[in-house]
Every structure is written in structure tokens, then in C-alpha cells.
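Take a look at the structures listed below.
Please treat every number below as a calculation from the coordinates, not as lab data. From a predicted model like this one, the values you see are computed outputs, not experimental measurements. Cβ atoms are built from the backbone, for glycine too; each structure is taken alone.
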Structure 1
Amino acid sequence: MAMFTGVKTTYRTLGYDHKVVRKRPSTHKSAKKLFGVLSWAQEAGLKTGIVTTTRLTHATPAALYAHAANRDWECDAFVNREKVHSAESIPGPDEFADIARQMVESAPANNTDVILGGGLLSFKAVANSSSSSKWVCQRSDGRDLIKEWTEKKKAKKGQFVSDLQGLKAAKVNKPKSLLGVFSETHLPYEYERPSSVPSLSDMTETAIELLHMDDPGFFLMVEGGRIDHAHHKAQGKIALDETLALDQAVQKALDTLEKLNIKDETLVIVTADHGHTMTLPGYPDRGADINGFLGNNEIDGKLETPMVYANGPGGKSTHQLKDGQCSRVDLGARNIKDMKYVFPAPVPRYEESHGSEDVGLWASGPLSFLFHRTHEQSYVGHVLAFSLCIGHYKDHHWCVKGQTSPLSDRSDNVVVPVITALTIIGIVALVLIVIWKKTRKTPYGRSRSQDPETMT
């Protein structure tokens, strides 16, 4: 929430300030409803988009549009489940809309031009569903929200797609609104993705091209969210493979911007909302396989791996108790070539946890100098708003005509932004693209894309 609104919120809640209490919806009465960059961009007349490899109702995409005392309320079934366990009465469907409903029924999500990702089960029941995970919310009220979205968007040339072929057709048809849902839950990991499911790069390219069609400027959030899921399972090989898929999506975004002749006017930011406990200890030889073995440990003589986690499911499988003594198992007997190999950890946990370290942020293009040291995550939200001249900064003197600023003569030179969000090592990442007209001049006589000075 902080990265998109500039406001820190309560753990595992969405769209309210700190006064809302998790799983206690009544507290929203004393809490302030938060809106962020997606709403502000739409108010400014910009196009907007969401792309993710997770469910569209999952935490990161939902943080852009939803309001809920629990991020898990992705569909009606999980809200109803909570009624059984909560001491507080959970609002009924007429009082509270689950996250999937909010995406279809309410602004800003229902005004978003391009939405691509997974999570079909949150929007409609699927007979003989292949998903049995306890984390997957399966709609139980009989509603088909995909059909409802399609009916609402029919007059505005909206299009729903469910596979790569449909996505490619959308690039040709150029619908005014595009909703793509490509799996029952999260999209498959890249290494096992079937040819019918688009890659993160496919979705990113299509989104940028469609959003740029009429050239009003746009905001696009792109998430490589499955990096996080692989880390939680201590499946380091998959996590790194998903990171490579994100890297390819970033490159595809840059290539697409180049093709559209807007790369030089675009601010690109890549970051994450948190890290993980994965680390690379030891002294591997140059050229050593990061996914292989490091060699024999000097204490117990058993093999080590160059990639380990501080905690996680590998903790239990890495150690054995024999005759009252705890020792490491012989990793050499494990199939480390398996993509699903669970890497070792000293502390056992059902799932590996997030890490507490600062995460990296990389930015290039106009206004990239605004990221120059260690920042609070809420600072990202303020940079988004400021760079787009939206939200709290829409009346800033840099953005208002008639005042001395690099953004004067706004009526002649409309600010044209793109914001694209992706994910890196940590988890959810963010690419931000902001396009500015080259005619905007700074006090130094240069366009903002050329201005090397930092803001004081």
C-alpha cells in the first residue's frame, strides 16, 4: 500500500490507514479510506493498467484498487469462512464487496484499461477445478463476475481473453478495455508454463502498446509475483528462473518503449516490496554452479550448497536427530538437479519468511535522480504522484500553469506518463514508466529528461 499511496498501513489490510484493524471490518468507520496512484492517474485522464503473474485479487494488484480489513478476502468464500472464526460480525455481501467484486464493480479497478493476470476462481466457480490449495479462494455465490464485466464493457468495446492466442488478437483488435485471466489461480511458473499461457513479457508488451494507443500517457503496474512464492517454498532454482523472466519483461518493456519512440521520455523503476532470507554463503570457485554443490564442509565433511535460506521447509529436511544428536543429512543423496529442490536452512519453518533487509531500487530516465539514497517505501508513492503531477501534487508549482516551473504552459504540453511495475529478487517489484513531453524545459534550458540536477 505504501508504495502506491504514500501512506503506511496496517499489516495485511488494504485501502485504509493505520486505524483499521485486521479482520475487524467495523474499524473502517474510524479509519480513512486510501486512494493511490491508480485513482489519481485516472482522475488526471491517463490510461491505467495492471499486469501480474499472480491472481488479480492477490495482495500487490489489490493494493492498487481494493479496500478491505483483510487482504485474504479475495472472494466471497473467504469472507464467509471468516464469519465462522471471527468474534466480530463480518459484513454480508450487501454491506461489503469482496476483492474480486471490487475489481469488477468499483472504481478505480473497473475503470482500468488493461488488466492481465490469473485467479479465475475468485471471479466464477469452475467445475472440476484442478486447484485444491487452501490459499485459493473459490467463488461460492453463483455469480460469474467475468460475464458481468464483459456485459458492462460491451458498449465500450471491452474484450475478455483467456489465452495467448486471445491476447495476440487483442493487439490487433485494439479494444478500449481488456481483461485477461489466464489461469484458475496464479499463473504457472515460467519453466512449466504451457504455450497457451502468455509470459510476463507477452503481457507487458501488449499492455504498453494498448495503453499508448491514443497517447494520453499511462500508468502501468507489472508484477513478477511468483518469485516470492518460490522463495517461500525454498525452491531457489524456480525463484531465480522467475527473476530471469522478470528481467526479460523489463527488457521487453524497454524495447517496446523504444519501438514506440518514447523510451527517452520514460522513467523506469524496478524495485521490490520486501526481500527473502536467501543468501549465498561460503567461498565457491569462480564459475561454480549456483544451483549445485559448494563442496564438503570442513567440520562434518558433508556437502554444502552455495544457496541457502535462513529459515524455511529446508530446515526440517536438512537435519536429522539420531541418538540424541542433531546432524546434517547427506545432501549428496538428494537430486539437486530437480527444479523443485528445497534448499537447506538452519531453522525449520512451514514456509520461508520474508527478510528484514533494505531492498534495491533501480531507476533510469527523467526524474530518476529522485531516488538517490535509502528511502522509506512510502517515499515511492510520493515520487509516483509527483512525477505524474497527480494526487497530492497536482497543484504543485511545477505542475500548474502560470507559475515559475519546468512544467509551466501545461495547457500546451500535457504531462504524459507511464508507470510500469515489475518484481525482483525480493518479491513484488515495480517498473515505473513516466513519459514527459520533450518540450518541457527546466530553468537550465534543458528538457527534464536531460536535467542532471537533483531537486532541492
Structure 2
Amino acid sequence: MASTFLQKDFSSAGNRKIFTFSTWYKFTTGDAAGNHVIFSAGSASNNYCQLRIRSNDFIQLEDETASGVNCSIYTSALFRDPTAWSHLVLRVDTTQGTAADRVRFYKDGVLLSTGGGSQPGQNTDLQMNNNIGHAVGTLWRGSNSGGEYEGYLAQTIFCDGQTLAPTSFGQYDSNGVWTPISSPSVTYGSNGFRMDYKGSGTSANSSGFGADTSGNDNHFATTNFSTNGNNVKDAPVNNFATINTLATEATVSEGGLKSTTGNSRRMGGPSTLGVRKGKWYMEYKITDINSINMTVGVGNDQGVLFSDFREGVDWWNASNSYAYENSGNKRSTGVNASYGATYTTGDIIGIALDMDNRKLYFSKNGTFQDSGNPASGASGTGAAFTLTENLFNKPLTYFFAWGDTSSAAGCTVEANFGNPSFTIASGNADANGYGNFEYAVPSGYYALCTKNLAQYGG
């Protein structure tokens, strides 16, 4: 994937001692190799500042000049959760006499303890907010220097000359969940900005990806953004499922929606959200089948899906897992049976999961196989399977999953739980208006997102 980031050169320096950075994020890589830079500023390899998730999964603020390292402070908490949105606040005030108060990190309104490193000296000017290039989503040191962030961002705010608590940007709702303030009442300062990533228009107006909606007109230029691929339905107030990167050794990209299997790494990854009731619809696009046998379907939390989900594990052979193979067969508990049409690269496989009646249906390019009718309820007309409800006297939670059935490298699949990374030609939402699917959502079925789960799931 080409590097995707936002960038702006500031013509004049702001307050380099006091500033606040706030963003909502969903880090879909989880337990990541490499560094993932959220915000940075720099002019050279030895003159930069970066806020990043490091390869060992903690958040770090690092500032360096030709004279040496001014700051390298990091959290003790690890950032590995690919399943949910969180709120990050970086609060900087190097004028503070107490070193621990100069750089502070907050997650979902809570002050985080630091795990080590060095706070900046009192009254140190950091490179962030200097009259140099700044970037969101990559390390900028006069040019793009790598370390691209893999995940989602929403409501990214920078306040020049202000040290602000998380309560300026978020609040607890009636259920005790930390949620965004839609229009924070903050002072932005000369170099401050707010980006809402609206995805239409240009970066110089309120609808562009890099548009500054604070009123300061500090718009960021975009690199390698597309409306379909970068502006998605997933948001802090309605979290959509993605591929669970902690439950696969496949290579996962595109915001946790695209995965490629490798040699003997046959599990493409289960969904981050699972269900016990309700009716759910999603799509898998077969990007590259690479002459390999593959399968899509659902697995449960009491089988191989999570107990032993890593390299070489055939989840589709596990007890009470159900799959549709590219050969046209269906498979459960390692047993094949004739079912539907074959599929290959370019095809889109839809999955309709009826947990209320424990029925499972598959479609190919909008046509449900075996004359299946997901709206048929308990009769299960043309259902591929009737799912097991309990195992060991415990209710089963089912997850969408895929994998290749060989030890060769290289199937690639893109998952669409209503927030697609691939181009959608038609555009179909569920009855609640959530999601963006290539094919019509069956009557009574819903996209796998937290608003729908709160209403229909459990």
C-alpha cells in the first residue's frame, strides 16, 4: 500500500513549550512490528519530534535536535487493542517545575503512568509547533521518513499555547463510556487546527480530508487519499468490526480490513466483534486467490478460533465451525458436502448469519446459494448450515473468519463489515442506515457495528 498521510509546512513558529494534541484512534495493527507515527514535525534526520506507537506497543513522545535528545518519554501502558476506538491526549507544558508534569499522556480521559525515558528539561522548546513541516500519519523529517500509522483517526485537534485536560475534548455518556464532544470549545492558537476527515472537496475547504475546520485555515495537504478507501463509516460513536490482528499471523493492512496469508499461515483472521443473537451481514472480496483453495465462514469462541489461532491452524475443521470453500463445497467439522458455485479472484462472497434461528447463508456476487432465503426465519430455506447453539453448556459466540486451506503463500481477501476498503459500485446500507455494501443487505439483517449490537446483539 502506498504511504497515506497529511502534511503541512508552518511558516512561523507557535508556542513550542505549551501545546495540546488530541485525537480519536483505532489502532488496527495490534502487537505491531515497526513504529506507527500519529503526529510529527521535522526538518532533518536529526531535527524532529514524533508522537508514535512504538514496536513494543507503548506510546512515546520523542524530540531530537543536532545537540541531542531533548525528550524521550513513554507510557507504561501498552496499546494493542485492535477492536475499539480510544481517545489519546498529549499534554505538553515544559514550563512546569515538576518534571512529571511537562509531558502527560491520557487515554479515554485517564492520566497514564510513564514507563521510563526522559522528560524534557524545564522551558525546553520542542520541535513540534516550530516553523517546519508537520505530518499526521507518518514521520516527517523534511520529507516522508516512514513509520506510517496503520489504523483509523477521527477528530484530530492541535491547540497552540494551550495545555488542556481531556475533558476539553471528551466526556462520559450515561453508560459511563468516554465519548467525543462533537464541537469542543477550545482556543486553537495561531498554529492550531482541527481535522474532521470529511473526505469530499479539497483540503482547503471544510470538506477535505486535510481541511482545518477550526477557522484558522491551517489546511494539510493529502498524499494517496481516496474518498472510498480512506473515508469510512467506522467512527468513535459507532465502532465497526475489522479483522482481529491479534488472532492471525496473516499480513493485515488497510485499516484491519485486508489480509494476506503466508506459507503455513492459513488463518486470514476472525472479526474483532462476535455475536450471540441478532441477524448479521458482511462481505468478503476475493482480491487474489492465487490458485489456492480457500474458505470463508464463521467460527466460535470455544473452538480452535481463539484457543489456537496462529500459524498452521485449520479453523474450518474445528468443532462447530462452518465454511464455504472456493470449490463450491461447504464444510463443517472437517466434513465436505456439495453446496454452491465455485468462486475466484474478483468475486464477492456475502455471509448472512441468523443467530436468532441459528441459520447461515452464503451468496456469490449477490446471489444466495442453494436458493437460500435469509429472511425465511426458522424454516431456514436454503440455509447452508444450522449452527450449534451451546457447547459444554455455554452459549457460543460466533465470529466471521476466512483462511486458505494450503501451506502455500498468498491468498488476499478484503473484509467488508459495512466499512469497506475496496471500491463499492452500488452502495447498500442496512435498515438502520449503517454500512456500505456492494449488494443489498437481506431484510432484517444488519452491519456488524456497536450501534447495531447494542440494539440487536448480545
*mean count of other Cβ atoms within 10 Å over residues 277-284 was computed and gave 14.8; which structure, 1, 2, did it come from?*
1
_distance in nm of label points 7 Å out along Cα→Cβ at positions 29 and 397 - highest-scoring structure of 1, 2_ = 1
_Computing FRET efficiency 1/(1 + (r/R0)^6) of positions 77 and 341 (r between Cβ atoms, R0 = 41 Å, to 0.05) for each of 1, 2, which one ends up highest?_
1
*Of structures 1, 2, which gives -500 when helix-only ellipticity at 222 nm (-39500 (n - 2.57) for each DSSP H run of 4 or more, over all residues; to 500) is computed from the coordinates?*
2
*Supply the structure label, taken from 1, 2, corresponding to FRET efficiency 1/(1 + (r/R0)^6) of positions 141 and 245 (r between Cβ atoms, R0 = 25 Å, to 0.05) with the calculated value 0.10.*
1
*Work out the source of 21.8 here, i.e. which of 1, 2 gives that when mean count of other Cβ atoms within 10 Å over residues 149-156 is computed.*
2
